[in-house]
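Before anything else, here is the set of structures, which you'll find just below.
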Structure 1
Amino acid sequence: MIGFGLWSYFRASGVHEAVASARSTRDAAAFRRFGDGLLYISGHLATDGEIDALFAATSPDVVVNCAGVTFHTEQGMDPLVAIPANAVLPHRLHAAARRIGARLIHITTDCVYKGDRGHYSEGDEPDAPGLYGRSKVLGEIADADDALTIRTSTVGFELSSARGLLGWFLAQQGKLKGFTRAYFSGLATPELGRAIERYVLTDQSLCGLYHVAGPKISKFELLTLFKEAFGSTVEIVSDDELAIDRSLDGSKFSSKTGYAAPSWEDMVAQIVDFAPSYPESAATSCQRG
């Protein structure tokens, strides 16, 4: 979702030339509904040679790594898949980017924290107990002057699936639960693209680890905004059973760059406004269920 969302934003913005890579024929076919700007990579960039070949074909100045496997999938629970993708690949990409003098921006997750208190700062030690969170921590690059690691969480349209919160919601009918004590502080994918374009790419000295966060919001509140924005007829029933707070403290990034995240009302409006920029398969498949 993040890679698709960022590429879509950069492509629509036109400020930078953006090339996306896809590792599956399904994703490649979905990307090509856009037209040009897609490079299909067979395999999972498991070797330095594969990565060097990718960079030789694209000559990037900046590499944005959004690849990874999540806990939503069976692969995300398989250490033979999750560790190479989440823990090892970012370091391979960094080494390859350094060989050609390119900058690496690595996107990681708030799921490095177990979520028992929220408002996590960069100085808070990651404490996620599961394979996914631990593998993502190992992939973070916090001590290189040519790499930036961004911890965040996003919502938006996906390329060829509906596993994320928005896709799941748009596929629902009837009643569903909205958790009033499940919090996060992510960004809409178009907003993350805007933040990177205007505040990261313009500052070559920005490196290390930063939390990039929006306003803290509960899943119930966010689903309610989705319902209003997309004209859904579902009934959202408030539920306080699940208590988890993975909200991030983004003050370090804001202080360094001047970035201020918009309200969630504005970010959901961004998703709605940006939908025509997505290929038909992504912008409507979720709504069809």
Structure 2
Amino acid sequence: MRGIHDRNNARQLFKVPHTWTHWEEERRTWWAVSILERYINLEPKGLPLATPEPAQGDLLPTADSSWLRGEIGVNQALFTTGFSPVSEIGSFARVCQAAHILGRVINHRNIRKDTLSKDLILDEALQLSATLTALDKHLAHHMDKSLDDDAVTVVDVALCTVARLTLYGTYACNSPDALSERLVEETALQSASIDGIKQIIGTRAATLAQYVLRQGKQHLDASSPLVLQCLYDAATECQWFIREGDVVEGAERTMELLMEAIRLLSQRWSVGGKYLDLLKKREHL
């Protein structure tokens, strides 16, 4: 409503900032609202996002270290041909990267299938899958190197992972539809989705849960509730694989870590207890 999402075309309700600091404050505020809206729209389906997608040329927030010291920092572009080294991007900017792709996944999931041709929808899904795979590798670089890295953050990886699970969950079950033409891309997408879920259950979810536990035990009050949906979604996938008969090696161990992480966060965030109740009910289905 303020027009800060598009300074060139949207109506402006406030004056254009005259300093870099004011620009940065505005940018960080807009991104925070965008992140929160995409997170709360993970579960309700079919609702349009109120905050628009970033425009070409939009910038990410500067590194948190520079911002907290009151220094003028470098702002990386959101749309680039490749990802910059993690060391050059602050933790908040990495969360923004993940939330942006999450928003694209949500919009893709909510799109009316009768408004676009099936091949265009599948092509977009394959592009999103490839982008998410690259983003996961980019964000989880430090996480995959060592469990002793105190600089590792979990919210960015959690949002990327829950975006992957949302996309994969849409296409992992290639159910027959007698009323529509079958395309070869559907099989390729189903295969990529199943492989992606297995990778999450086999490695990513377990590592993420370990970091949540480690950091939560040290500074529980600093833990973020934005990781809970990812932990819950990964746990539901674990339950499914376990019922299928140990399709993914280590699924039971991953399930234990996820439950322990949710249980720990429930001491700080009451919604964690709600997730635990839902998981217990699913065990009896």
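Coordinate-derived values only; no laboratory data. On a predicted model such as this, the values are computed, not experimentally measured, just so you know. Cβ atoms are built from the backbone, for glycine too; each structure is taken alone.
Values computed for the structure shown
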{"read-out": "Ranking 1, 2 by relative contact order in percent (Cα under 8 Å, 6 or more apart), the structure that comes out highest", "value": "1"}
{"read-out": "Read-out distance in nm of label points 7 Å out along Cα→Cβ at positions 170 and 234, computed value 2.2, structure in 1, 2", "value": "2"}
{"read-out": "Highest-scoring label, criterion being volume of the Cα convex hull per residue in Å³, among 1, 2", "value": "2"}
{"read-out": "Which of 1, 2 yields -10500 [helix-only ellipticity at 222 nm (-39500 (n - 2.57) for each DSSP H run of 4 or more, over all residues; to 500), calculated]", "value": "1"}
{"read-out": "Structure responsible for 2.8, with distance in nm of label points 7 Å out along Cα→Cβ at positions 50 and 138 calculated and labels 1, 2 on offer", "value": "2"}
